[in-house]
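Pasting the structures in now, so scroll down.
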Structure I
Amino acid sequence: MTRDSGDLTLLIHRSMVSAGWDVDTLYARLGYDVRELPLYDSRPRHSLQQGFWHAVEEMTGDPQAGLSLCPYIPPYRGRGLEYVLFASHTLREGLENLHAYRRLISDAFEIEVVEDAQGPRVLLKGTAYDSVVRRHAEACVAQVFVQTLATATDNIVTPQRINFCFSSSEEPNRYRTVFGCPVGFGTTMSEIWLARGALDTELFLRDPELLKLHCQHADRRMADVERHDKMDEVFQYLLAQFESGDMVGEETHTFAQAAYDLGLSERRLRFELGEIDTNFRDLFRRARLSYAKRLLEDTVDRIDDIAARLGFSETSTFSRAFRRYFGLTPTAYRADKAPRARAGRRY
């Protein structure tokens, strides 16, 4: 499942607050609780951007809402990647390092440096969803990147032109004002064009020893991401089993089937989950209760029936387990959360 780093969510949140947007109304519309915003070390699903940007445009009534947010976006400080860039010898090397560690920003984020007879440019891709999402998200991605270029080069390197992958805007002059350069539209990927020779600019904070340390730190974070991919794979497998109605028996029996279906030995699966301080039993329970949340939100099934469907021997056992994980009984969750969640899901 494609995911983003949680600090991107916080970056946009802080931008909206600085812009004076009514974030409480937006989050209520989406069914979010501000206390449940992804934390720094979380990796929320990239697909959440789809509903988020549609809701932003509807709430603000601004078809260029992402562009309007750009002046309020603070410099990106996350995952230590800015230090990997700053400590590199040249801008080219720094961008290559960013490419190597791009998953720390987002699984959907792509960066490619191109230099040919036309000149140097950086290709960016930050989302894969519809034109509304691209129009808002790609503008924000470009703004963060332009800010980062300026910081890394002490304002020596600035964009000569920016081409966006979404269709032509009705307000091209606004884009030029925000980004300080000519702006085009309709390319395959968003492009940041630079002056010839810009990629060879030596970075004023270059330091090979610090670069080595920062890359080691980034390597450790990449290893964490890859390990958590396995946890997510197992969790999504279990969730799919509950959704399809194929889940049978308790977690002990299911563990053997899961290992087989995932192409692993039971010993290997147990080891890989242990490497990220979790175990199959906990993932089984989380998947079962996560599916229970969906049933409470999306159906009018009796809670007794939901408990039985999920293999709980008694409704009281289900209620205790649900409250232990989510802080609310199933009845309270359905009354308090489900209406807002259903309202948000229309986006």
Structure II
Amino acid sequence: MSDLPYKHCSPGYIGKGKDKMEPEKKTALDEVQVIVEDLLKGLAHRGRMKEKWDPGERLANRPAEVRGAVLDYLVKNGYIEGLGSSWRLTERGIHRAVEILRAHRLLETYLARKKGRPAEELHAEADREEHYLSVEKANQLADSMNRPRFDPHGDPIPERASDLHQTEEVPLTDMPVGSTILVAHIEDEPPNDFEILMEMGLAPELPLKVIKSSDEEMEIELLGERINLPQRLAAHVEVYPLPEGDTYCDKLRRLTSLKSGETGIVEYISSACIGPDRRRLQDFGMVPGSEVGCEFSSPFGSPVAYSVRGSVIGLRRSQARNILIRRNP
């Protein structure tokens, strides 16, 4: 059963009249429509909406009859125009591509913020549900979340006017030794690589410093920890320069770095902590400016007791590592 704030119906039927949702009705055309929308979203995600491309190459793993049906659908709906042996999206096609991309990123944000879904589950569910979200429902979903600008992976969410909020993102692999940057985006495909990067503690908006770089791997500093990152994984991370006037904070640490009897000041909660877990930490008093101290840990090292705002709470290591602090002298 879906946790999304609307009832299921086929892509072509959603939003027909106020609160009137037709029952699910799958047809061959629906399947072609899903393939078309996935293709359009892929072009928008990769910033290739104005480039020439070959639908046959992007659908090479599909049967010939499906490739033909998809191309026919794209042409009949005015989404593409022929350019010799290749094709390019029309303005109508670009508009639809951005609508689908927006639906996907809004759904990921909703599932993370409101339902507390783990990061590794967001993409797959949003991938299924994006086809069922009308423009009207997408607008309502955006308004319910105060119109977020970025999804949980750091990707910009298009606005109603198709503004992608572009940032100066570059691959981490392009950064020279000595660079100090912020994580902008972590590619969520393939899922296994994404999970490894998340387990390493990378998340959007965290500061990084490039220590070493070779053909095989990069050594980075993340919150006082040295991490050896294979180039294969580093290629999935995009970064952007520190905002003008900001300097790299080499004293920022995870709460897990505190030893018994040590204290620090909470700076913020990592964007990797989402949904109910984030709200729970805030309710405990883990907000910017709060002093937090490490009291004692269990015999197995987790949970650990921390004092904050006159109370003592127990946090698992996975929770505490998402709280960023400055250690007191």
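With distance in nm of label points 7 Å out along Cα→Cβ at positions 143 and 311 as the yardstick, tell me which of I, II scores highest. Can you show the working numbers first?
Working: I: 4.7; II: 3.5.
The maximum falls on structure I.
Can you tell which of I, II yields -17500 when helix-only ellipticity at 222 nm (-39500 (n - 2.57) for each DSSP H run of 4 or more, over all residues; to 500) is derived from it? The value was obtained from structure I. Could you figure out which one of I, II the value 12 for relative contact order in percent (Cα under 8 Å, 6 or more apart) was computed from? So the calculation was done on II. Going by FRET efficiency 1/(1 + (r/R0)^6) of positions 119 and 159 (r between Cβ atoms, R0 = 25 Å, to 0.05), which of structures I, II comes out largest? Top value of FRET efficiency 1/(1 + (r/R0)^6) of positions 119 and 159 (r between Cβ atoms, R0 = 25 Å, to 0.05) goes to structure I.
Values quoted throughout were computed directly from the atomic coordinates according to the rules given, and no laboratory measurement underlies them. Note that the coordinates shown come from a computational prediction; the quantities given were computed from them, not determined experimentally. Cβ atoms are built from the backbone, for glycine too; each structure is taken alone.
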